[in-house]
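Listed below are the structures to be examined.
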Structure 1
Amino acid sequence: MNNNIKKIVIVGGGTAGWMAAASLAKYVNNSAEICLIESSDIATVGVGEATIPNIVQFNRNLGIDETAFIKATQATFKLGIQFENWHPQNKQFFHPFADYGLKIDQVDFHHYLYRAQQTECSSQLADFSFACQLAKQYKFAQPHANPSTPLADYAYAYHFDAGLYGQFLKKHSINAGVNHLIGTIEQVNLHPDTGFINNVALTDGQIVEGEFFIDCSGFEGLLIEKALHTGYEDWSHWLFCDSALAVQTTRVNPPEPFTRSIAQSAGWQWHIPLQHRSGNGYIYSSRFESDEQAKALLQTNINGEPLGEIRKITFKPGRRKQIWHKNCFALGLASGFLEPLESTSISLVQTAIAKLLTFFPDCSFNQADINEVNRLHNLELENIRDFLILHYKLSARCDTPFWQACQNMAQQSHCHNPHNYTRSRSRCSGVGRAPSPQSHSPSMLVRIQVLAAFEHIERRRVYALYLPRI
């Protein structure tokens, strides 16, 4: 008996919905019907415009031509993120999507550099990163497929108009056979015995049946939360920012090949350059700054003429307790939200889709597979959460109540302690390395970059016993 899923229903459009539709259409290859329900009455958030390098491979896997994508989404290239005023004020550091130097005798390059700095060497990590030097000159070149030196092998990502990207994937998905239905869901009907979702009823009277439902309905979590009551884990006691203001402006200068993250009095400001405009916003904590103060700060610190009104977005940092519950899988904002300090929002949609396709169910919905996807996703979010906390906790800023609160953040005593990063500084100080990464966590190199930028790696004992004398 064929127990394969024959009908998939995606609730919600936007970036997450159409990324899911395009990926599932390729995966099922016409063996199942895919229907995406999108409401014309509900606007998408649509401010996630900065990405990390796995978006390049995501597009390639879908068979998307890069040039067509760049033209359709007004995209620009991104070599990394420039952090300004984080530690200390009026200084900056660059987080590239690239290595620093090359291993020597299987020992990472930064150990040799830190050893050399004990003598008269004044070089910094960024001096040995091709991507950092390109960004410093405001230049970009796509890496050669077969570079003459490994130092010229670096990754890149994009900035793009999230609304245009959704429209681009919408056209791609419909061409691949996805059924696009305009309608607003009025009711979600559950099976009386299993509690699985049977169908959704639209305001126009239509009933849409399905066997597997993908919730891309945004913060509301129409299926995963309102219908299935999965629960939400609040992380606002670690991540204080809970509000964002966003505005688009005319582009004043040529687009930089990086995202700017500028620490401010109660959070941080972003600047994202596109071909046709710039994206600007301010992520802040409402506990420490009023909306009026935040708006005034943003208006003072943007270049170019506003192209519309400033939009406010309120969010609760955290995650859905389960991304997959019964026959419902949550993506994007429906699954939770972590502030985009390291541009991980779209990446989390990608990695969640990858987990879903790896453990794609049949109609039996094997609970062991569901549990494993939830475990992997939760681990990924916890590692990203901890990495975000690292930026705030290790900053030496204490000039405002917000930054003072970050420095005084209470430690918790559970197995996924966000302060494992900071408590491990004694180990970092001793041997020049960060805690070992786990699955889907920021890499060792990325954490070394940030620890070094915040001056939390001492140079005096960096692998001294293992390096040859220099």
Structure 2
Amino acid sequence: MTAGGGIGVIYGTRATTLPAPADVAQFLARDTIVDRVRLLDADPAVLRALAETATGLAVDVTVPNADVPRLTSMAFARRWVRDNVAPYLHNNISRVVVGNEVTTEANRTLLLSLVPAMHNLHTALLLLHHHHHHTIPLQSKMIKVSTTHSLGVLAASSPPSAARFQDEEGIMKAVLRFLRATAAPFMVNAYPFYGLTTNNDTLDLALFRSLNNNNAVVVDEGSGGLRYTNMLDLQLDAVHSAMTKLGFGDVEIVVAQTGWPSAGEDWEIGVGADLAREYNTKAIRHLGSGVGTPLMPNRTFEISIFSLFDENLKPGPVSERNFGIFRADMTPVYDAGILLAAPPDETVIHHQDQPVRTTTPPPTTKYWCVPKPAADELMLQDNIDFACAQDGVDCAAIRPGGICYQPDTVQAHAAYAMNLYFHSKARHAASDCDFGETGLVTTADPR
């Protein structure tokens, strides 16, 4: 099973000093490997900037919780779609998210409104598409409707085999039935940071370090002894297990939010920029590797990092205001592995009146060529076949029995072969990592 991967960021705006939306859109499109942006509202200034400057990015817009009950009116749902989706229908909105963590809100009116609101929005989008079907591009017909869930939606979560939903036969079943009928994903906000305790083993489990600490490994005897070496897999498999028990194990799961704070209160466990960098880089790498989880092997997951910027207007402890991976001037708080490497400088000289490009890589910077997020597996297999057939490219390490054969996934093998081919070229230019627009150059070590 191979589900859709990809790397997104949450673009929150609860801060006093943020760059202009047009600058953010240009930065994301030009300087990062991000392919999705999720807005926590439907700010028209941000949507215009993304539509004009970052047309290659998929955009999720969010209906605020306060508006969800009003969406039980079809007239309001059509008006909301007219005002917040229709102006950008020719561009890049791909998903409408109905509220945030509604299923764990202590508000019965809000909770009972959720599924009718999702149905009405879906119908309003279908009507909009039908009206514009002659003028919109094909991908614009794929706008999905979903909603996000915290792990609090689970009555039990550990071990995954024991997981179940709080409200199994009520709202959750109706939500899952809607998602299956419309081929929309189940969106979960998964934060291993909030699973930390004073036991250092939980930190190693959260930070993918348990291979060096056997005490941090979790064994789920209820699922035949499956071993868990990181907390993110535990959380995702708990959700999958609960969905499977209701008969909806085929509904795709995406990580709608995850992240780690770079600063916090003295009493908060595990805060810090180094730990945030470690978690986010490993989470992105793991979910994009194709290894999957113990209950969902051999697949990639869409993942969105919370958040793009620190938000100093958010309430709560200091950590709540320090999840950002970039500062307001768009320099990184730490390297989360999503910045595109600036390709080695190319200069133009003239030889017999013909321009000739030469490349001189900076001596201290290391570059890797890796597959783009969510690159098609058939194209990646073609990349492997092509790269490994070239002189100077020895792919023995990813053959059965080779030292880099595991993980045995197309994504991992393609990363190895594409990078080997890239480094076999003397110039190390960005064009040597193009692979039909499925490769990108990064300074983040993919290992």
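No lab work stands behind these numbers, since they all come straight from the coordinates. Here the structure is a predicted model, which is why all the values come from computation and not from measurement. Cβ atoms are built from the backbone, for glycine too; each structure is taken alone.
Using mean count of other Cβ atoms within 10 Å over residues 63-70 as the calculated read-out, with 17.6 as its value, let me know the right label among 1, 2. Comparing all candidates, it corresponds to 2.
The value 15 for relative contact order in percent (Cα under 8 Å, 6 or more apart) was derived from one model only; which of 1, 2 is it? Going label by label, the one that fits is 2.
Using Rg and Dmax of the Cα atoms in Å, for residues 111-230 alone as the calculated read-out, with 19.8, 60 as its value, let me know the right label among 1, 2. Only one of 1, 2 returns 19.8, 60 for Rg and Dmax of the Cα atoms in Å, for residues 111-230 alone, namely 2.
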